[in-house]
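Following this line, the structures themselves.
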Structure P
Amino acid sequence: MRTTDVCDRFLKPSTVDPQESYCGLAKTDPTRSNHIGQATAFVSHAWGQQFLDVVAALEDYDSRQPTPTVFWFDIFSNNQHKAPNREFTWWQTVFRDNIGKLKRTLLVLEWDDPKPLSRAWCLWEMVSTVDTRSEFHVLMSPKNHESFATALVNDFDSIVYKTCNVELKRAQAFNSSDRDNIFKAVEATVGFEEVNKVVIGIMRGWMARSGKEGLSRLPEEKRAVSKLRNNLARLLQDQGKLGEAEPLLREAREATRQVLGDTHPFTLTTLSNLASLLQDQGKFDEAEPLVREELEVSLRILGDTHPDTLTSSNNLGVLLKERGEFDEAELLLWQAMEGRRRVLGDTHPATLNSLCNLGLLLHKEGQFREAEPILREALELRRSTLGNAHPDTLASLNNWASVLRDQGRLGEVEPLYWEALNLSSRLLGTAHPDTLISINNLGFFLREQGRFDEAEPLLREAMEGNRLVFGDDDPSTLTSMLELGLVFQGQSKLAEAEAQLRQVVAGRRRVFGDSHAKTLNSMFHLGVILALQGRLNVPGNPDAPAQNQPPSLLPATEKTS
């Protein structure tokens, strides 16, 4: 029975005379008054959830607290007879004020059907939780928590998708007028994009904490070969928390090697994912022998046409591309692409990834004429097989625009960037990582054209979005920060540009180290800004780092589960 059914069938009839809230009536009844007290936690839930599951989740939470919890639960705390006639502003104030006063919000959901994340009021309550700097906890019934613990190990990606796929504009409310009023309130204050970013940030943080807790509960013998450690590390890596992901992947690498042996498929998976992380950190010297080992083992055990071997060839080619070793990289990427065409077919997603990686390599080498037909083919095949709105198609659209930009075909470029951004915003949401890259790419293009005032709001949005979704030290956040700093430089706001670039240099030093190309690139730009202020002499340097490049929407390497 749903919470709304409980309200209509039991609670309202039991409080019809004198039309009071359940708590208000219980206070006057000596047999029930001892269950009423000053609330200490705000309960956020969807009225379409099963009532007994919500209660079971609250009971389970309370049983684990050092002192009893007194819940502000709207079905009992509000007068349900007067509720339908309350103005929206009353509800808006009551919820926000109670959240701010109690400083603890408990979101009750089922991980496999997270109804509250599609309800406008629940999303508003989560934003109010952040705005009032209140605690946030996700609760599940014991029954749902058991299946959640299993899914953490076996279906981690599904949990992330279901609990982090938030778009306020798709949210519903029991009363359509409430939904409209919430939308108006959001538009007049923080905006839809901010709500999406805040909620996704909350849920991704909860997912990471849940993964860590689940991992800590595993016995050592199961932890050694658990997929959860690998999955958690991938989530942290995607959030830009590279320092937290690294020890997990190193543990996974050593444990699987000792328990399963060097040639076991899961050992190779952990090897590949550790190499991917090291690449993201710019530790190419350490990553390269791992990727070569993975390829050598795959060739020896699986043969040169096995899909896993072709993935290893692709990943080594991408790594060598980043190191500037273009000849070997090109050979490997051609092998991966042609092998995937033969084994998987022309339209398989892995084949199209190889096409894109090869095209991006040729693009990086300055071979624009050679890159153009390859990236065009990838875009056309993705349009025909996946549709215009698929994230991979949007990635190809951005990559195609970048090739045209570098060929000087600027009139064709801007409409493509806008198309990618509009489609991504509408279909994936404004806080989706691919949307943030599209925003950054358009801002980068406008900055290159000297259209600084148009570029600034886009790059600021990309920076703030990446910061909320991934964190301050994520490479994407730091790239957007650098781009915004260069906009300030173009606007002659040198003090703001300097402050921005100093943050980028400090962040890249933490993430990549002092000698990484990205760190040196940001130091060079900071030096230019200081020189413009007459505070540093920067002689002409033909070996200075090249201008910044916008990020590709393609992942550098292909991670495995």
Structure Q
Amino acid sequence: MLKKLIVQHIALIDDMTLEFEHGLTAITGETGAGKSMVLESLQLLFGKRSDQDMIRHGFDEAMVFGLFVLGEESITIERRLSLQSKNIMKLNGEIVTLQKIREMASKLGHIHDQDDLFELIDPKSYGHMLDTFDYQNIEPLHINYLIAKSHYEDAVKKKQHVMNLHETKQKQDDLIRFQIQELKAFSLKEDELSQIQEDIHQMKHFDTISTHFQQLKTLFESSDVMNELYQIKEEIESLSTYIPTFESMKDIISNYYYELEDMKSTIMSEMDRLDFDPNTFEVLQQREFDLIKIQQKYQKSIPELIKYLEELTTEIEALEHYDDLLIALDKDITQKKDVVIQQATSLTHYRKKVAHTINQALVKRLEELDLPHVSFDIHIETLDHMLEHGMDEVTFYISLNEGEPLKPLHKVASGGERSRFMFAFKSLQAVYQGVSMIILDEIDTGISGKTASKVANQMSKLSEVMQVIVITHVPQVAAKAHTQLKVYKQNIDGRIQTFVEKLNEDARIKEIASMLSDETMSTFAIEQAKMLLMQKK
């Protein structure tokens, strides 16, 4: 339940603190006094998106703070709106996301605003109303359905993509086959061009390379460098036996000797291999020219051409095996559609279970709201096509008069009847979900007289199991409340401000009498107000 509400700089509210109690609280006041500002402040605490226009003119920041009690636990929710910096949301003093606020608010209670009544005019809203009644159990089933539907739609798109690609590739079939033939004829190898260019470079400088090789051979053969280096190595190894510092020198000279030995062997081997064949040189130059030309033609490097050839080959194979591919895709689509239908069926079955619960309990509540001959049924029709919310069409059917058949609610219910239906539905939902509070914004619109008294009685009865806060213009409802708050406007230093006052008994009589009167409060209205308050007791 809500214990305290603090509002600062929201619209016409400058600084307001309200204390709430268990039971039924009625918020009253003239049209335009600012009751909607109180409601919007509460909606912010329940996770409504904020708007900078809500901040009172002349201020850079606004704040709404709520203290709630859930079981034995105290919970605080705070929203800070700013023109200069980022808006801040806090849960129990810690900065959190808007989603976290909403998750907590859903455990605390429900808010019904006047726009909710429009749901009853639009039959497309009935499925949503049914699902939110048991959101915790229906939403996981709905998510499973959406996942399966997404997989099915992906499979359908994949088939369509393949069909579109096939149509395009058929037109390009001759070109693809020519390119495959041309690229295969080159027998492309990834590093071939760089190797060819290296070989050509060497052959162009054959004479220079041959001269250097000959000089190296002469140096190795005419000098005794290897033998002398070997003797130096042997002497250092002998000294290392006596002088420890020569150990490192022994390794160094040993490495020099063996590396030079390897170098000599490599040089002699390369020298023996060195050859210049004019025919080979010409073939290499032609191959280089052809490879460069094919790269320029396709605007791709050799590695890219190799990959491109693989892609073309895959495409032509897809064309050749198109029918088999379609069969496999159709099989995949069928399997995924079966999963969608399975998930949709699970969703339908649970919706029917919830609908049965609502049907039985809602009729009883409507009878207590001065609809003694009411009949009601939630009809769920399974469709043959997939929708975002499932494969169901939900329709509310109602009969409001004895002997009349069930008809669609949106076609037969009057404004007052829709108000009573919505109150019955919302109160039943709140009890079903076990929340600790419910806030009702003018849910009693369009009712009066005896019917208004019955609605007030049911609100009072509901307040025995949860906190009920109702914004109302109905005197019977205001009189039935345990606590009455009056919202009014006042000019303070040339600026209009909205205030909220907790009314004592005398003030309640005057307020309810004004609700019963037209422009002038009459003695009769005052007596009626006293009588209504006496009936509460």
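Read the figures in this text as sums done on the coordinates, not as results from a lab. For clarity, every value in this text was computed on a predicted model and none was experimentally measured. Cβ atoms are built from the backbone, for glycine too; each structure is taken alone.
Comparing relative contact order in percent (Cα under 8 Å, 6 or more apart) across structures P, Q, the highest value is found for Q.
When distance in nm of label points 7 Å out along Cα→Cβ at positions 221 and 381 is computed for each of P, Q, which one produces 10.5?
This figure was derived from Q.
Out of P, Q, which has the highest value for mean count of other Cβ atoms within 10 Å over residues 37-44? Going through P, Q one by one, mean count of other Cβ atoms within 10 Å over residues 37-44 peaks for structure Q. Compare distance in nm of label points 7 Å out along Cα→Cβ at positions 101 and 493 across structures P, Q and report the one with the greatest value. Max of distance in nm of label points 7 Å out along Cα→Cβ at positions 101 and 493: P.
Here helix-only ellipticity at 222 nm (-39500 (n - 2.57) for each DSSP H run of 4 or more, over all residues; to 500) was calculated and came to -19500; which of the structures P, Q was it taken from?
Working through the options, I get structure Q.
Have a look at P, Q and say which one yields 6.5 for distance in nm of label points 7 Å out along Cα→Cβ at positions 93 and 285, as calculated. Computed on structure P.
Of the structures labelled P, Q, one was used to calculate distance in nm of label points 7 Å out along Cα→Cβ at positions 69 and 461, giving 3.8. Name it.
Answer by label: P.
Where does the value 4.1 come from, among P, Q, when distance in nm of label points 7 Å out along Cα→Cβ at positions 301 and 389 is the thing being computed? Derived from the structure labelled P.
Given a value of 17.2 for Kirkwood radius over Cα pairs in Å, for residues 21-196 alone, calculated from one of P, Q, which structure does it belong to? Comparing all candidates, it corresponds to P.
Consider the structures P, Q: one of them gives 51.6 for mean projected area of the Cα convex hull in nm² as calculated from the coordinates. Say which. The read-out was computed on structure Q.
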